Every structure is written in structure tokens, then in C-alpha cells.
Structure P
Amino acid sequence: MLLNIKNINTKLINRKESEIDEETIELFKKIGAFIPKEDELYKLAEQNNLIEQNEIYQHIQNVKKKCSNLIDYEGGEQNLHIVSLNPNYSFALEKLNGVVGYNIQNNTYLLLHLEEHKNILDNISSLFVHEYHHVIRYLILQDNNNIRKKNLLDYIIEEGLAENFVVQVLGKSYLNPWATQLPIEEINSYREFLINHLYDDEPKLIYSALFGDQVEKIPLWLGYNCGFFFIRYLLQRRKKDIIYLTEQKREYFIPYLLEFFEHIRRQES
């Protein structure tokens, strides 16, 4: 799979309408990017200098090779858009070490906040591998005409696959923080909630289930944790293969997910 790396900071500094339009700027702002005013453009230039000093592009290309050695997609492309993270995004700075990623089809958005004498290369590695897998699965499902409106089940599967892919490419020490935030016992206590909403495709509900919701008393990263432990269950207990699982559509996972929920219920009792 071809990796196209694009520096959005440079486009934001130049602000040429032919390179970046207002709709795209709004998208970046929405996902937490730093969109500077005219008198703040120097901050993006400083971030670009740190990107060069830390050899971020080369580092990502090296990590991509490790990913491709395990799973690749011939003829596919991943567009990686690198942009600076809003320095006021305290949650991302504190919980994610200033590295955030989003994926839309085969477009990956990597938001970074770089500082002198602060090494975030491991965080970038973990996040890139995670998002790489999302792109691979998207391309495979697209090739097999299995692209449908996503429900909560799809997200649990995809996030679990991507994070277990991180383990296989880089090792357990590279797990992203959302993978094991909760003990399996706490996931079990939300078992009925998850089962009842597996086929829900309402964005607010999915967001709450994945990222947590203080008002609804849903813990942080519940859906991500569930997905990680579920796919790990398939890999370890059911002896499935990550490449094989990556190729399967949602229906394949349903009986196994219910089996997994029963497994953690028995463990708890």
C-alpha cells in the first residue's frame, strides 16, 4: 500500500485556496487541530521545524514497512495528513501525550504537539499502526462490497482489530492508552448495555459507548477496551489469525462476541 504523507501545517501557513479550502479547515478545527490566526503562524513554522528535527516522516515510513510485512494491500493508498494539535487540547496532551489520530476511509489525520526534548516517537508509532489497520480493513471491505453504515458492533470490531494489530507489529508495550483503561470486570458490568446497543447506528450513542459519557455514567473508552479484549479472546482462545479476522465482515463476529460476553460473565461469577 502506497503511503502519501502530506504536511497540512505548510498549507495552513501559505493559506492558498487552491491547496486548502474553508471546509477542510473546519474539519481540521473540529478534530482538534491548531488553526492559527495570522499573528500565530510562526507557531506552525516552529512545529514544522520540530517535525524535521525529529525525522517524523522517515520514522513513519519505517513503521509502515513493519506494518506491510504483516498485512498489505496491493494497489491501495493511505493518505496521511499531518497537522499540529491545538495546544489548548488538554485531554489529548495529558492522556495521549500530544498525539491524536482519526481515520476517514483511506485518509488518516495525525495531530501532533511537539516539544523540545520530549520524545513522542513511540506514541506516533502506536497510533500510526492502529490507523494503518483501519485503512487496510476499509480497503478490503470496499473491495468485497461490504461498506455499510457503521453501527456500534462495527466500531468495537475495528478498534479491537487495530489495537491487537499494534501488539503484533510493535509489542504489548506499545498499546495505546484506550486499549486497557478498564479491567475486564468493569467491561463485564456494562455487558448488557453493550449487547443491547450493538446494532445502534446513532452517532451520539456510538460516541458515548466508545469514548465514555460522564452524564450517562459510561466509563472512558469502554468500547475501545471491549474491542481490544474481544479480539484478543479470538486470537488467544479461538486461535484465530489477525489477517484472517481483518478480512471478515461484521456478521462473522456476532456469535463470537456473544460467546466472549458469556466468557467474561462466567469469569466474574
Structure Q
Amino acid sequence: MNPLILIGEMARIHGISTQTLRYYDKIDLFKPSYIHEESSYRYYGIEQFAHLESILFLKGTGMPLKEIKRYFENRGLDSMLDLLGKRVDFINTEIVRLKNKRTKIESMLKIVNNYLDKDIMGKCRFQQLQERHMLYFTFGNGDIFVEHELGIKKLGMVIKSIDELYLNPFGSVIDQSEIENGNYSNFKGITMVFGHNIPEEVATIPLPEGIYATMAFVGTYKDIESYFREMTNQIKENGYSIAGDGLVLIITDKAYSDYEYEYISEI
């Protein structure tokens, strides 16, 4: 007869907790070979080592416990190979997703660090920008702050990813006519701007390639009028004309810092 091993020793040998073994027992994934009737002590057999090690191996690949349990209900070499093949496909998809996330995080770090250069703050720059795409929602008739916060929620509901919400620039839109009339605080909607990686099933509006007047500034929306006024003057003085709506994109805000002097936006 093979020796019986208490739950604590079984957990220690395999580098897991007793709570994990108890949970596996609860969900009928891996049960003790013997439970003492009087003490309720759980005992495992050495012959169960391979079973537990298989579970831990599959769990280490990121496989959900439900899938592991289904596999053990009809275990065989063919089902194992099929399971591992599907896991490779999933991991390859995750690698692509994580690489895209890393690229966006690196881009965000580069952008924010660039804006920390005090020499560009409050200065109008004319930049040749590649085509981008924007997701857009029109504001209602409520308070601008409330509409802005509700608009962020709408963006989040459409893109269905907190990562995308944080790693893509978003902000408010002001109509071209309002800019030309000097009404710099009458925003008409909220937008999120994408470069090349547009989330699937998200309908966007193209922002054509061209020369854009841009100005980064430190502060909140209440500080925006003076910067817009300076920009429109610079546009005229440099022989350009306004060809479309204005975007005020948030680079950093209260989601990143408690201090308003660290809030950065760009027109």
C-alpha cells in the first residue's frame, strides 16, 4: 500500500497552498484519495502526483480551470494534443495583443515626456500629421463637465477596453464656426483619436493628413480661451486659414495626477 500524504505536505511538495487543494476538491477537479471520517483530514496518494502536476502545468499556461476540468473528464493523448494546440493559438494571440499594448504604452511615455519639455508649452506649432481616425459623440444640452464625463463613459462602452481608454488621446471638439467667431468654450462633442491600431468594430471618422496648428498647455479647460485666441492669431499671421473643427486632446489629467499644474492638454 502506498503511503498517504497529508494535505499540508502535498501542498508543500508541489509549491501550492492548502487553500488551492481545498478549492480543487470543492470544484471536483482534484480530490483526496482518502478523508478520515473522524478528523476530516485529507490524504493524498503518491500515485496522484502526476495528476496534480498535469493540472498545475496546464494552469501555468494560463488555461482556465473549467477547461482543465473538461479535459480530465475525457483525458487522452489526442485530447491533450488538441488542447495544447489551441493553447498555442491563444498564446500567440495574446503575444500580439501584449505587443500592441507595449507599443501604445511606449508611445504614451514618449508623448508625455515630450510634453514635459517646457519650451513647447503655450507655443503654436505647425505640424505635418499623418492620417488619423476619430471616434466621436455629440454632447447633449447639459453642463459641459457632466457631458464630458458621460462622453468618456460612452467612449468606454464602445471600445470595451480600459487600456484603449487610457492609452489613446481623447478630448472635446469645438465647431469651426465657433472658433472663427471667438467662442472657444462651446464644445459640441467628445472624441478619441486613433493612429494605425483602430479597435475592431469601431466606426470612426477620418482625420486627413495635412498641416495642423497645435499648442500644448498646462492647465484645465477653464484656461483654454487665451490659448485658442493666440493660436488663431498665429494661424492668420503665418498665412494659414482654419479648415476644420478644433480638437482639445487630454494628455494628462486627474486620472494621472491630483495636481492641476501637472494637467497637460493639446489643441
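A short reminder: the numbers here are calculations on the coordinates, not readings from a lab. Computed from a predicted model, the values in this text were never measured in an experiment. Cβ atoms are built from the backbone, for glycine too; each structure is taken alone.
General remarks:
- Answer label among P, Q for the case where mean projected area of the Cα convex hull in nm², calculated from the coordinates, equals 14.9: P
- Ranking P, Q by Rg/Rh (Cα atoms, Kirkwood Rh), for residues 108-187 alone, the structure that comes out highest: P
- Structure with the greatest value (metric distance in nm of label points 7 Å out along Cα→Cβ at positions 52 and 148, set P, Q): Q
- For -14000 (helix-only ellipticity at 222 nm (-39500 (n - 2.57) for each DSSP H run of 4 or more, over all residues; to 500), calculated) the corresponding structure among P, Q: Q
- Which entry (P, Q) yields the derived value 2.1 for distance in nm of label points 7 Å out along Cα→Cβ at positions 116 and 132: Q
- Ranked by distance in nm of label points 7 Å out along Cα→Cβ at positions 12 and 124, structures P, Q are topped by Q, which has the highest value.
- For Kirkwood radius over Cα pairs in Å, for residues 20-171 alone computed as 21.4, the structure of P, Q it came from: Q
- Across the set P, Q, FRET efficiency 1/(1 + (r/R0)^6) of positions 4 and 220 (r between Cβ atoms, R0 = 41 Å, to 0.05) reaches its highest value in structure P.
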